[in-house]
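Participant: Dropping the structures in below, format is structure tokens.
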Structure 1
Amino acid sequence: MTTSQFTNKLSLPVVAAPMFLISGPELVISCCKNGIVGTFPALNQRSSEGFEEWLIQIKEELSQWEKETGKTAAPFGVNLIVHGSNPRLEADLRLCVKHKVPLIITSLGAVSDVVDAVHSYGGIVFHDVIKKRHAQKAQEAGVDGLILVCAGAGGHAGTNNPMPFIRETKEFFKGTILLSGAMSSGQDVASALQMGADLAYMGTRFINTDESKATDDYRDMIIEAGCSDIVYTAAISGVSANFLGASLNAAGITEEQMKAKVKIDFGKEMNTEAKAWKTIWSAGQGSATIKDSVPVTDLLNRMKAEFKTAIETQIENLKKYSK
């Protein structure tokens, strides 16, 4: 599959980002039925056997839906951590090849062998980056698209402003550009395209959907948060990421600890990053404009209308200022 064939299957140029502990089959399937790419991290399942069960579930439910409706579902994707700390990489990659997962999103390493394995069955690879050097290495590995994770994005994020980062990247990379960072509406998606991105990459907005695995308390905290309530810290995982400040406070993490550039030792009661992220919640600055939690279908119907209005406004502005 080429990237153009991939994007032609979408009714809105959006990828719902794979979120640790949040994204599962229900969210993926609902996104794909509604015309955007649904994704999940392979490690959200505790074993490779469980991971394969999710792949089968997603493929079977989407296939059945296509037969019943006569419509075409959007492609789905899987996030693989390409790093020595992931002992399941080889096994999970084999399963992705076996089931011909349309999209693989790689993180923490762009490796040509992984890209070649995905290309062998016609899949495509997007890689997330926070700086130019990482983007250039990913290009060398042969990835099909780059996810530019900019300031304000939920989870592990960079600090670059999206406008110069997109332009800088497009000077040397001719593949698909995805923009990540603080987007939560159809108007934001239109803005991403106006800046030069091909697709919007959105996470936090999909936490507040009925199909996500987030708790009600997590969703409520996002609704209540503003831009200044998002804290960028390396204290939780050793890598800088954005978190809801209220969840950090609830965990008893001090302001001094938040400013530290090293990972907190959580001790016996919270001795893994996975346990930490269950009670310390990630979110992006897009939280500031999220005021509800709704089914994916309702959210995407709204976003499609917002996107259409925004594009029509841009066309009118073009007419106005091109005299």
Structure 2
Amino acid sequence: MTQSLPVQHHYSLRHLNTFGVAASAQAYLPVTDPAQLEQVRQDAMLAALPRLVLGGGSNILLTRDFPGLVLHMGIKGIEIIGEDETATYVRAAAGENWHQFVLWTLEHGLGGLENLSLIPGSVGAAPIQNIGAYGIEIKDRFHALTLFDFATGEQRVLDKAACRFAYRDSVFKHELRDRAVVLDVTFALPKQWQPNVRYADVAHELAARLITEPTAQDISAAVIAIRTRKLPDPAVIGNAGSFFKNPVVTPAQRDSLLQRYPQMVNYAQPDGSVKLAAGWLIDQCGWKGRTAGAAGVYENQALVLINRGGASGADIAQLAAAIQADVAQRFDVQLEPEPIFL
């Protein structure tokens, strides 16, 4: 059965991870049809291999060659599948580029995803990480998704509750890890759209543009401008965007830290917890702009680790560990990486 599958062996992954680190896969399969996944499942040799599902490669740090099968999701398609009194439902295939999908919704007059503009990666990876930015997360616009279950060979639909979304987390990082492959995602985009400009960066950018009643397109343009200034283009400088999650602490921890660091950036959360700005913590430890061999910290945003050219995944992981140790020693706060280490 493998004759009908375009499997390649000892395949370089350098161009398939946004850090641009050199690594290879034992086997590689570009997936353009869900039926190929069942073929893999039925093939004894391929089914026995460890699996890595790859989208845009923007949330992964390859510290070694991958000793298994990389499934590179390339299934395409975007369509409006329905509407009701509150929302328009748009379904996008897993292989669609996330930012291009956001632009598609805006071009069709559908607001709701504009705060998530210019986030790298694919549509299929978005719910796994519950990506978020500037006051919006995937879960806020999510309706359902279709997955392929390698354990049963079935396609299943999961609603929001079944996905168990949390901060940069979902069921796909737990029970369904190494088992499920996202095929498509359906979003509920609100008909009664309201601008979300509660993040100061967005409000300031709109004010600088003299925009007082922003449209969804205005907010998208503002977010794109902010991200372009703060974050390096992976095509130019290897990176995975924000490398660390913003740590969540108790109000008592926040108050204790504020006594020592009155300027500390913090955000109260709806559940009573407090989110700290990881970039601010890292900056206070003096890491912004520093270099450790070929790896470094971006000079415009301390939250971004970069490959200055020729860095290995191990180099970047070592830099991350040093930053974590410094932040823990100074603030007694543990930073958790966003990318998956392999």
Structure 3
Amino acid sequence: MAEFSQVELDEIYAFAIQLGKDAGQMLMDAAKLRMSGGGTGEQKEHVQKENAVDLVTETDENVEAYIRNAIEKKYPSHKFVGEESYSKGASRDYLIDDSPTWCVDPLDGTVNYIHLFPMFCVSIAFIHKNEPLIGVINAPFLNQFFSSCRGRGAFMNGDQPLPLIRNPVPPLPEKAPSGCVFSCEWGKDRRDRPDSNMHRKVESFVNMAAELGGRDGRGGMVHGMRSLGSATLDLAYVAMGAFDIWWEGGCWEWDVAAGIAILQEAGGLMTNANPPEDYANAPIEEVGLGSRLYLAIRPAGPSAAETGRQSQERTVREVWRRVRNLDYSRPGA
């Protein structure tokens, strides 16, 4: 299919925004019902998928069905990839190709939602030729609505451009990751054995947090470490500039597609979480959407010594120097 014109994209963008608002209202209505004791009891009826922290609720499935039906009615020729329908299939193949595709997580942060911790959201992305062109993230409990369209900018709540601090956008710290807020997630792979993904993550977290000069020179002395329980909102906050760095392995494309669209439109950088062998000199390339391994750096302005992009790439290499390679392979990506 040929490229979409800006007029066509604008129409799809308006549709995606309304879809995000409607789906967010469904999430909030379900949360309020639970708070009032009038629901069926999500605590009781949530279902375990792969392990005790990989959960799905009736709300996930209802919201995904609503979004899918609305898209099929409006754009019947477009493909749809949603977390819950994907999870029910036997395949773990990467299903996104060059076709116009909607990639949706109806409720990212399901564990948060079950516990009524407010970091949960709906995530909707429109993708063409493997490029996320439109992103919508609605966190209704927080009254935060993020959106972007290629060539139209990235925004919070419709009118606040991202990143939030502008004119000028601040450069990254000279000694990054020192002075940065580093976001990361524990993930669903909790296997407690030597050199598992969980153990590699923990070692990486300690490296980032430790004092400068500690850990045989790998100490990053970050300002803070944040784990929200929602990869989607992690990315939204990197686009905001509230987080400087997000490093993660184990996510799926519906966790990140909308966030990537928003981050890139805001001026952020997204590359691979795993450090290459020659991390100091290897090219910094855009990560594959289905790679399951992601490193995001916030939008950055220039300093007297370097451009914003140079500071982003410098920060990538400093993160790579401190983190372990993770193993989240999957077919077809």
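Every number in this text was worked out from the coordinates using simple rules, so none of it is lab data. From a predicted model like this one, the values you see are computed outputs, not experimental measurements.
Participant: Given a computed value of 22, 17, 15 for semi-axes √(5λ) of the Cα gyration tensor in Å, for residues 179-290 alone, which structure among 1, 2, 3 does it belong to?
Facilitator: 3
Participant: Turning to a different aspect of this structure: Of the structures labelled 1, 2, 3, one was used to calculate helix-only ellipticity at 222 nm (-39500 (n - 2.57) for each DSSP H run of 4 or more, over all residues; to 500), giving -10500. Name it. Numbers along the way, then the final one.
Facilitator: Numbers: 1: -12500; 2: -7500; 3: -10500.
Of the options listed, only 3 reproduces it.
Participant: Another question, if that's okay. Work out Cα Rg over 2.2 N^0.38 Å, for residues 163-242 alone for each of structures 1, 2, 3, then name the structure with the largest result.
Facilitator: 2
Participant: Can you spot which of 1, 2, 3 the value 30, 27, 10 was calculated from, given it is Cα extents along the principal axes in Å, for residues 59-98 alone?
Facilitator: Going through each structure in turn, the value belongs to 3.
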